[in-house]
Structure 1
Amino acid sequence: MPKSIKKRLVESVLWSSIEKILVKGSAFIIGIILARLLSPSDYGLIGMLSIFISLSTIFIESGFAKALIQKQNRTEIDFSTTFLFNLGSAIIIYWLFYLIAPWIALFYEAPQLSPLLRVLSLNIIIGSLNIVQRAKLMISMDFKTLAKVNFWGTIIGGIVGIYMAYKNYNVWALVGQNISSTGTMAILFFYYTKWKPTFFFSIQSFKTLFGFGSKLLITGTVATIFNNITTIAIGKLYKSNELGFYTRASQFTEMIAWTINDVLGNVTFPVLSELQNEKDRMLSVYKKSLFYSSLITFPIMILLAILAKPLVIVLLTDKWLPCVPLIQILCLARMLTPLSAINMNLLNAIGRSDLYMKVDLSKLPLECIILAITIPLGIKAIVIGNLIATIICFFINGYYPKKFFNYGGWEQLKDSAKIFLALIFMGGTTYFSLSFFQNHFAQLLIGSLIGGIIYLLCCYMLRIIDFKIIYQKFNN
């Protein structure tokens, strides 16, 4: 890999990591405070609207952003066309949500959902204002500025949410957090990038970007709808507090999995796109992304599963204990999430968004069948079904990497064999050590330390990581 690309990649990973640590760390602390101030039912109400929150995110981070990143000869006209299309689409979608809000409330038999959805959906319009600025920063790999914007958006949104929760605004505190966070980021993106739309819309540019981005947008929209069927079903068939437990368990596990994926995925996608015509170098970056994702994700998720009970009691209090078994099962599922995402990202990097759409849509019937079987059996059964679906989908996602690069799901897991061995030693030692402590804080602290130390020792003894090379690079 040329020094220029390698240097950019290292710097980008560094700043992306800093961003995720700051942003996700802040969001985690804010989430803990809000969870202590609010009730599971409050989270359950927002969970009922999660499909609309997710859909708004799809439009905020639509396929057109990736189309701009993937395109080699992008122009100012392309940026302006993307801005106008996303803004127009966001306004239409907002009014659609506004009109159907009373029917959504009627479906769930929760009248308060109508005003909640109408206000929360403003995020779609606000978020559409910064899609081009975000794409421009990713193209230039300016993750330092991205870190600033996302950090301050999280902090200001958190302050607003905590203040509203303290003043007993209940579920509206979560709405206020979302709106203020998105609004802050929209302002900061304009401030830092200095980019202004020319308000020129090119049909030719739209057709070019639409050819790539529309497939991702359609795929993301359909996948979001199907992925949120679980929360829809739980919200309709079970109590709102049970949906709150499921939502909180999902947030715990997905925060870690998607943080790691964002660090590696957001950084490697521009690099992979740049190397799309150089197969060997692209394969090298791709394999390293998968390896480091496994190296970091696997032990964290295993530790989270083992320490779930003391973690929930210490951070969220006893009222959230029912979400412990859900967290433990979802941890196993989310181990594979970053790997699957990188496999799918590869298809976008080589310009095959059509295959991305084909693979993503092909998994939906399987997920629906598993969900239909498990829904009547309870929330725990639904989560177990999610684990089974995730494992099967991982191998489906690895089909085209196997076809194009001879590096599919089985090959990826084989290369992680030593990591799995280290996990067995780490998991067994950590679980055994918990029996010596009754205090939950002590279990959390000692378990984390023992688990981390044992894992690093295993990595050294099994030669998973060459610490000498890391030491030499650090000193140079």
Structure 2
Amino acid sequence: MNDSSSVERLSATLRDELNRYPEGQKLPSSRALVARYQVSPVTVSRAIAALAAEGLVTSRPGAGVFKATARRVAGGVGDVSWQEVALSADAPHAAVHAGSRGAGAAGVLATLTTPPPEVIDLNGGYLHAALQPERALAAALARAGRRPGTWSRPPVEGLAELRDWFARDIGGPGGSLDASDILITAGAQSALTTALRALTTPGSPVLVESPTYPGMLAIARAAGLRPVPVPVDADGVRTDLLAEAFEATRARVFVCQPLFHNPTGTVLSPPRRAAVLRIARAAGAFVVEDDFARRLVHADSPPLPLPLAADDPDGVVVHVRSLTKAASPSLRIGALSARGPVLERLRAIQVVDSFFVPRPLQETALELVGSPAWASHLRALAGALRDRRTTLLAALSSALPTLLPHQPPRGGYHLWLRLPDGTDESAITAAALRHGVAVTAGSPYFTAEAPAPHLRVSYVSTPGTAQLEEGIHRLRQALPAAA
């Protein structure tokens, strides 16, 4: 019997049976399904994974598989007619100053450079192999490879099942997003590039948080845009200054990271969440929400706020989500979500740039997130991130107590350390490297001159916590050498 057709038949049968189940009821065990339908355990596993990807069932390791609760029917898209003005307001041939399209990739390359083996990496932005779900990824890749059509051309928007999964993941329980609001991308960096190119023209201003992710600044500069900084404090972006920046620049885009902001780790406060949407809507502008750290929450974190996109019926928010940070740097799968005419603009830009995201990678991602191993990995990762953050803070408290942050974040993968005024960041990072530890200078996170010296210290690129403690010890040795 053809394995693919067996899976499809069992999936269809179980899908019909689910109509007779109340929400939350447990399905028969895998062993019972094998016996009842005379199929292999692999067929049962793949059928359950397909139903999970459709949002029809949820798998709870150690407990079983249950019928999922129904999603709330979407309340309808709000008024997106304002987008016609926003997408047409810039001059078609806006002037670009000579040299303005330099990418300024130094800040990005710094976090992508692998230090020598003898150097402790407190610089990287991706999970060490010890934190990656390597077995789950290998199993997902193997299952994807056996799917008929895996090497055929995918839809340019992405696989429908994967788009549907992202819609549920972004919108949350009862969310109103659906697959038609989603465009699959080759990771978050590609999604941000597509968003900025779609929403702006060369020479235009784009509002950014200050400090902010250097990779986004590189994208903006490569596109010939003018990043305009809006300061961040302990509650997130200063919305009073955001309103002033929109008025002064007539910008059409604001890029932000409301959850576990990179590099400060702040979470946008509830009053400011509402204010950001209100201010952008009044300015006829878009908010590009880079939700990079939602799956990097720590085990001791309070409940997370929903994305800004979940509170946005009018299509103000273009949301960016990725699997890369929480899984593997090579699983470059992300999603853009948007409503209204802007989605067609995003789609057109991506098609011109890359045609589509490779189907084998999409199939692998779909297999991964539809398996029980994905939820297990996220729970294990949350605990590991908490433990690593705790270890790093303890090491700082012992060796460099004056650098301890006031409010360490409970999500993300790094700490933002304020250095004493007058400290030479470049000298510190160079001395640290000579002492065998790689850290990141703060200046690339600012659009111009930094108002104060900082270091960004990552805790996900080492094999374990022992290297974190030793890394801070080496950093302590480097500080006097750089003075």
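We did not get these values from a lab; they are worked out from the coordinates using the rules stated. All of these numbers come straight from a predicted model, not from anything done at the bench. Cβ atoms are built from the backbone, for glycine too; each structure is taken alone.
Of structures 1, 2, which gives 0.05 when FRET efficiency 1/(1 + (r/R0)^6) of positions 205 and 317 (r between Cβ atoms, R0 = 30 Å, to 0.05) is computed from the coordinates?
Going label by label, the one that fits is 1.
Of the structures labelled 1, 2, which one yields -0.51, -1.26, -1.40 when log10 I(q)/I(0) by the Debye sum over Cα atoms at q = 0.08, 0.13, 0.14 Å⁻¹ is computed from its coordinates?
2
One of 1, 2 was used to compute distance in nm of label points 7 Å out along Cα→Cβ at positions 141 and 373, and the result was 1.1. Which label is that?
Clearly, the read-out refers to 2.
Give the label, chosen from 1, 2, of the structure having the highest value of FRET efficiency 1/(1 + (r/R0)^6) of positions 29 and 149 (r between Cβ atoms, R0 = 35 Å, to 0.05).
1
Suppose helix-only ellipticity at 222 nm (-39500 (n - 2.57) for each DSSP H run of 4 or more, over all residues; to 500) works out to -13000; of 1, 2, which structure was it derived from?
2
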